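Colleague: Have a look at these structures, which come just after this line.
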Structure 1
Amino acid sequence: MNNLKKLFPAKKDSGTDRRNFLKKSAMTGLGIAFLAKSNDAAEALEYTTQNVNRASSPTDLKITDLRVANTKDGPILKMYTNQDIYGLGEVRDIADPRYALFLKSRLLGLNPCNVEQIFKHIKQFGGHGRQGGGVSGVEMCLWDLAGKAYGVPAYQLLGGKYRDKIRIYADTPSSKDPAVYAKRMRHRMEQGYTFLKMDFGIGLIADIPGALVGHEFWKGQSEWDASRLGNLSNTKHPFTRIQITDLGLEKMVEYVHQVRDIVGYEVPMSADHFGHFDTNTAIRLGNAVEKYQLAWLEDMVPWFYTDKWRQITEAINTPTLTGEDIFGKEAFIELCDTHAVDMVHPDLASAGGILETKKIGDYAEEKGIAMALHFAGTPVSFMANVHCAAATQNFVALEHHDVDTEYWEDYVTGDKPLVVDGFAPVPEKPGLGIDLNEDVVKEHLKEGEKYFAPTDEWNKKNSWDRQWS
């Protein structure tokens, strides 16, 4: 083998390597047939084909299987093919992986490189909120596969990139003590984050006598408890009849003041959703915090109340934002056309995946509206967001919910760390640019779940899905 290395020295240009090999083989009378008989045949053949893509033509690529590893941080999808490549995706956090498995029978045998065609085929099975998680997760898998098949990063297939690194806005655990919370926010700045988001919803003042009107009726019910259809969690904002009193506004403003006073005005600071109250209260709150120049007020009423959003947006000077629960571009188009909000905020794992989210951003850009990205999940969905953000011009910042979760980045292998000084470098490897760390994924599976177990029960299609005649 040493003689072969002298004869065929390694070079960076793989095409030149192969041409030189053939030339030198002919000149020295050394042919492939001779090599096959030599003791070094296997090594020689491996050397001469080291840069050949062992996956066959993308034209012949077919989907053969879809499986799930349901982790504590979100269901991770793995899409298998008839070639030596697979694609990774993710169903949105706190969503049922069966939203994705339901689609399996409609995917088998298709070429994953036809991303938009397949998306249009399965889009009818997506819905708002977590119901969009199946279609969105499958779409991520398709882009990962297409990028791997063609040997390019996913962003390149979207038209290229506008930026080399993605600005992150960091979620920060809340505290009823504004001084404690401000210190946590300041720590985020020390970590390198240049965009912050805070929580100061009505939960902060719920225990203060006289701060809220109508809250006693709902006392003991959490807005996150979805166990009963008629409780606070499942009652839309205008119907709770909760209102914030002058005292309540004073306490909330005091909280924002103390945080802003410690954090300063060097970086943008936005506000997460506030709880369930009516449009008039949203306007009063927006006006009360105006002087603190918040980057946006998020989800003050449900996204589908377009007229109410426009009423709020026109009444206050702090930017308004919604969209994390919207599936598909259509509802965003209505929000943009009516200028009901100042910014849009899709969650790629609900909105329909990478391309649909880019289309949302592109449409908003035409209307002069910026786009931030909501995200909570594993690094698989995070990297899908990174590629989308890189390829979308009006992108502002991407959420990161697990800054303090020590094992979070260990879910995947690839170029690490995923976040450097508050920014996510855009990977140049094919597809999403990551692979799974099998041991870590297994360690964080939900109780009773298996690592990409067979899903043959979802193979058979039993319906005619066309929606027109």
Structure 2
Amino acid sequence: MVTKKQNTSIQNTSLKKQNQATENCMNSNWESLRQNDPEVFHAISGEEQRERKGIELIPSENYTYPEVLAANGSVFTNKYSEGYPGKRYYGGQEFTDKIELLAIERAKKVFRCQHANVQALSGSPMNQAVYLAFLKPGDTILGMDLSHGGHLTHGAPVSHMGKLFNFVRYKTDPDNSGKIDFDALMKTAIETKPKIVLCGYTSYPRDDHYDNFKRVADEVGAITMADISHIGGLVAAGVMQNPFNCGFDIVTTTTHKSLRGPRGALIMCKSKYAGEIDKSVFPGLQGGPHMQTIAAIAVTLGKALEPDFKVYATQILRNARVLAQTLIEKGVKLITNGTDNHMMVINTVKSFGIDGKQAEIILDSVSITTNKQIIPDDPNPPLRPSGIRLGTPAATTRGMKEAEMIQIGNWISTLLKNYQDEALLRSMKEDVEAFCVKFPVPGLILS
């Protein structure tokens, strides 16, 4: 007869064997890729080296958890799972149902919402699914202007959604620290009768006033929708406002930015909208979900429920404020004169006499990665805009704190003021890469 202690020992031995088998399999997979497709293998290895040696300041990028990488490369890649748990169009769904239900329940707990759909493939389909769930072509949506911080899917004329629906775009007031004039917004809403009032941003360094958006939407009988893709992790951690606390109907977020997850998306809503949302995602917009991504989302949301995640999110905000203050003290012009979240936008034309594309290339040359960014009512074209956008999630993931933000701010200011000094560029690149070695990137395998 096996005792309880012996049984535990047997289980532990079995688990160790399973873990060793998994590790051996992963190593075998990489070795197989190296031998059979060296071009792809070396590109992946090169990307790992780039990430390890450089400072990532693009606010929409982050380093995901090793556990997320494992789930995202798992055998769930093999499985087709059209439909929803318990209502699939294929057999063999025992474990896909388990993983999707787990992701849904964790999303509801993390974001304190009544319903969650975890199948949207990424941020753009996520928002498209919401529009198509409730609107007919030509209906009006009130959203933020692209140059003032709104996303492409918030109604930019070049997007398909911008052509399909009537987007009325509101702007911020650059002369008033980038604030939104809600009296003017109310007037616009009454005049245009939007079906959805949308708030959220991709390059707006301030927080949204959800209660004011709710007041506007209620006045005209519109659905309230918040796209929190950039700040999803900060909302999850409770260090930034949750739109549901202000009575919002629908909240969307990507999972790969401040949440540190895979490239996926969540659509969350009040229970009364659940049917329309689910039908819009499938079969309305998509076919089979990417179950490997949903598995990785489940892992991500589990991490967001741990106490350490709030500590991490709090540090993101601290780092952003220190980096912004350092730049301001160096005479750098920031859009809205600061930040309330994880990002900031530098007006490079006013600060350094160069456009955003030039600034991005110069910083890239010393292993500091940023992205060119349009600024409010930018006179320059989108591919050569007047600014660059910075953010602190990725650097914070590596363990960088306030002292490192001061150093990074000093490097950026010094370099962009003296970008023609080739000796400075060479020296700074060496300094940046030596600095980065002290802060490991999680999840790297090959480098």
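Computed from the coordinates by the stated procedures, all read-outs in this text should not be read as laboratory data. Note that the structure is predicted; figures quoted are calculated from it, not measured. Cβ atoms are built from the backbone, for glycine too; each structure is taken alone.
Colleague: Comparing structures 1, 2 by mean count of other Cβ atoms within 10 Å over residues 349-356, which one has the largest value?
Modeller: Comparing 1, 2 by mean count of other Cβ atoms within 10 Å over residues 349-356, the maximum is at 1.
Colleague: Let me ask you something else. Tell me which structure, out of 1, 2, gives -10000 once helix-only ellipticity at 222 nm (-39500 (n - 2.57) for each DSSP H run of 4 or more, over all residues; to 500) is calculated.
Modeller: Here the read-out was taken from 1.
Colleague: Comparing 1, 2, where is relative contact order in percent (Cα under 8 Å, 6 or more apart) highest?
Modeller: That would be structure 2.
Colleague: Given a computed value of 3.8 for distance in nm of label points 7 Å out along Cα→Cβ at positions 101 and 397, which structure among 1, 2 does it belong to?
Modeller: Source structure: 1.
Colleague: Looking just at Cα Rg over 2.2 N^0.38 Å, for residues 125-196 alone, which of the labels 1, 2 belongs to the structure with the highest value?
Modeller: 1
Colleague: Have a look at 1, 2 and say which one yields 23.2, 81 for Rg and Dmax of the Cα atoms in Å, as calculated.
Modeller: The read-out comes from structure 2.
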